[in-house]
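Input: structures, listed below.
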Structure I
């Protein structure tokens with residue numbers, strides 16, 4: 001029983017031997033990137049934040065003493081070191097506007113950043129980056145990242161969007177159990193005792209991280225499903241380097257009254273009050289043509305940023321209603337999380353807990369297939385908690401259901417038949433809608449292409465998985481040959497890095513952590529010997 005789950009887990013993490021020494025320029029670029037993109041608290045490169053032009057500040061938890069290395073750092077890097085005003089036990093305990101100057105939050109271990117403007121350790125980026133590190137034999141970096149997340153749970157109340165003070169009110173998609181098991185399976189063959197001890201250490205942190213998503217306000221009690229929620233208020237300060245974003249949104253809403261949901265706009269009655277709190281030389285503009293965005297819109301805008309999909313029109317224009325939806329992606333992640341916890345507790349000998357976690361996963365599976373699966377289209381959709389109806393917005397996250405093992409064989413067949421909705425010459429685009437937003441068509445991203453690829457392979461659709469992997473890796477390689485860079489995202493309609501985003505993060509950032517990692521894992525997947533037996537279908541069938 002556990003052996004079959006173990007084999008499934010190997011397939012999910014794409015585990016194979018560390019990559020050979022780099023032979024091509026792109027391999028060298030990626031191999032060296034784990035060091036060029038790594039940061040630590042004794043590295044001056046860790047502190048600059050192009051999103052906010054404030055002087056660098058490093059914040060320690062209120063309960064932590066000043067480490068000797070940080071004391072030296074103050075002089076070497078000209079960084080001000082401060083303590084947070086009080087201990088943080090849960091998200092929202094400390095609002096960013098209670099901290100006069102935004103800054104970096106201390107972490108004890110070295111970590112890899114995405115690149116460019118993203119010069120901190122991100123919640124969901126780190127899962128894909130970790131897979132690349134393991135492929136390159138860098139268990140040190142991978143395990144250090146996980147230990148950093150444990151530190152965030154202990155001292156900042158949860159896994160954060162990233163380790164900056166302006167992210168203290170939200171998390172990011174829950175991949176921690178997948179990270180832990182990826183490291184466990186990498187270490188277990190040679191160091192089984194150490195690997196088991198790592199699981200034992202990780203377990204309480206996994207339970208605490210999981211609890212964030214299954215309690216209010218993230219839990220919807222009526223459906224038993226979960227949603228994204230940010231516990232802050234008003235506009236987010238970290239978009240000061242694109243300080244007209246909210247103005248652009250207002251202009252679009254005024255120009256498209258038929259598509260503008262009620263409750264997004266209101267007449268402005270006072271002068272903007274956010275510039276003095278921005279901590280930046282830039283001023284985040286929030287009013288235009290006598291209008292401003294409502295608190296309701298800002299709640300959705302913040303929740304969208306917790307989802308990681310910022311921005312698209314999936315949850316209303318510019319994601320302004322994100323907190324009103326139970327998304328397939330989040331609930332698929334939580335289903336897998338619960339299956340992972342069942343496996344971990346069984347491995348540690350607690351069969352009672354394993355049964356409980358399996359039961360929780362079973363309840364979630366039933367809710368997902370009841371509320372999110374659409375038999376007419378053969379797709380999983382997000383669920384609108386306000387209207388109690390499924391969304392009709394096709395989105396690539398439907399394939400999370402394959403990666404997590406949610407779909408039945410019949411449902412998997414329907415999902416495979418739906419691939420033409422998303423497939424473009426360069427890989428899988430995010431949606432079927434061209435909105436000008438970076439997380440919509442024709443743009444595509446490494447993480448969602450990877451999850452879909454591995455999900456297809458899991459259900460035995462190897463030819464389709466190989467085709468998607470070839471398309472996406474070719475896109476990355478061709479564009480690397482053009483300008484010697486790897487990018488955050490790509491235009492998959494023409495397999496280029498020419499990404500013209502209308503509103504939001506307009507740059508196509510160079511780096512780029514998760515693209516580097518997915519390229520490596522996809523190349524390993526394409527070059528790996530094919531199994532002689534069919535792929536395993538779902539954890540529930542294999543455990």
Structure II
């Protein structure tokens with residue numbers, strides 16, 4: 001293990017009594033982080049997030065933030081004033097999808113069913129602060145290239161086996177195996193290398209120290225290791241998963257959580273029942289029922305209105321007013337980095353032509369699409385997939401629609417007389433996606449670009465989302481811009497739907513991921529953002545606010561920006 005320095009403490013600013021009492025080692029950058037908060041160089045949220053990532057205990061993080069900056073959020077979800085009641089069944093309408101291998105989950109919904117059975121090393125709360133979960137604590141070397149995670153002890157799997165580092169090592173090594181096909185290859189780029197054109201884990205990346213201590217040895221610094229462990233395909237599975245028994249969670253639901261999968265029918269329902277005490281504390285609900293009401297979003301709101309369900313997983317934008325009209329329903333909006341990108345697959349003609357791509361992009365009026373397609377509920381995007389709510393977001397010059405520029409670029413591309421293009425769209429997040437395509441179609445027409453919309457069922461779109469020459473793909477929220485860029489745009493990773501291959505981008509992203517100082521990291525992210533803009537691979541209209549609707553009897557719930565279901569504080573009143 002590389003040297004991990006204990007804080008040189010200045011009693012005027014950096015006294016951390018809780019850490020001292022715990023005997024915990026603290027990262028040498030923490031004094032600088034405290035100074036940046038106190039002098040206003042970073043905000044309270046950035047301090048909370050980064051101090052937690054560097055291994056400071058959760059209570060100490062919030063206490064120190066209050067001491068240095070004053071005020072702030074309560075740890076975890078805000079609880080109702082009433083005394084929580086144990087028992088009851090929470091019913092939710094949500095797609096019930098195939099649920100085989102958590103490492104290859106492509107959707108949040110699958111993880112929402114599984115997360116009450118298989119759990120995660122860390123947990124990113126609704127305030128975007130990452131805290132311990134299966135891991136009790138962690139620490140990083142000063143150069144961020146070595147990370148040690150300590151596991152909670154006394155946890156057992158539902159089959160009676162003890163939870164140990166053997167399970168974590170097995171899980172992570174599966175992610176790093178290209179044969180598994182996990183998107184986590186892109187997320188954990190610091191543990192991955194290219195061999196004979198294939199991305200795979202580096203030798204020695206995962207090192208078991210003892211039954212409750214595991215070390216990750218990286219080829220380069222990476223700040224977000226704890227945050228990465230709470231992406232929805234990163235649930236920890238039993239060491240026999242895919243070895244002693246089939247890698248199918250629905251058939252072999254062995255987990256560390258308190259619930260079992262009592263009933264499961266693809267496309268119909270998933271019934272979870274609490275069968276044992278939760279090792280992490282209280283869990284008020286007895287059962288969680290998910291019902292699939294299909295792709296007709298009107299059926300979702302009808303189920304809520306008739307009180308067949310207590311919650312709608314995601315409230316479509318066109319049904320917000322209908323939900324607001326229900327007197328027994330509360331809306332739970334959240335600002336997110338959820339979006340959709342009109343991405344080009346740049347290895348496919350004619351989108352292998354940079355000038356053509358730049359011509360198409362120059363036609364976009366982002367604000368008009370946001371206002372008309374999504375009723376202004378969000379903020380404009382900038383064609384680089386890094387959101388203003390991401391701590392490392394860098395401000396670039398604003399984009400402007402320029403039809404004359406588009407015409408000139410189109411001529412340079414060899415299409416002076418115009419071109420007809422087709423975009424595939426499945427309205428996977430709602431009819432606003434077709435509306436956005438239609439508005440962009442009108443915006444591009446004056447430049448001589450005719451856009452045909454290939455409207456298809458959502459299920460059909462997801463069969464070709466990473467193959468269509470041009471498609472409109474929805475992406476969920478991640479707490480860091482570096483996370484989504486690693487998943488989507490690194491060379492050779494499974495979710496690189498644009499087939500992007502830019503060594504300068506990969507190097508710039510590596511550099512940003514290994515930079516502790518958020519202000520310095522922002523400068524390095526500016527390089528990544530500008531490269532994506534200049535290469536014109538993702539016309540991206542806007543970032544969208546997300547709404548969840550729930551019956552008022554559902555208490556203690558906070559909407560997570562990624563729509564993860566964290567129901568440990570949820571209880572039912574009546």
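Ranked by distance in nm of label points 7 Å out along Cα→Cβ at positions 167 and 423, structures I, II are led by II, which has the greatest value. Tell me which structure, out of I, II, gives -8000 once helix-only ellipticity at 222 nm (-39500 (n - 2.57) for each DSSP H run of 4 or more, over all residues; to 500) is calculated. Working through the options, I get structure II.
Among candidates I, II, the computation of log10 I(q)/I(0) by the Debye sum over Cα atoms at q = 0.10 Å⁻¹ that gave -0.79 used structure I. Identify the structure, out of I, II, from whose coordinates relative contact order in percent (Cα under 8 Å, 6 or more apart) was calculated to give 15. Only structure I yields this read-out.
Readers should treat all values here as calculations from the given coordinates under stated rules, not as data from a laboratory. Keep in mind that this is a model prediction, so the values were computed, not measured. Cβ atoms are built from the backbone, for glycine too; each structure is taken alone.
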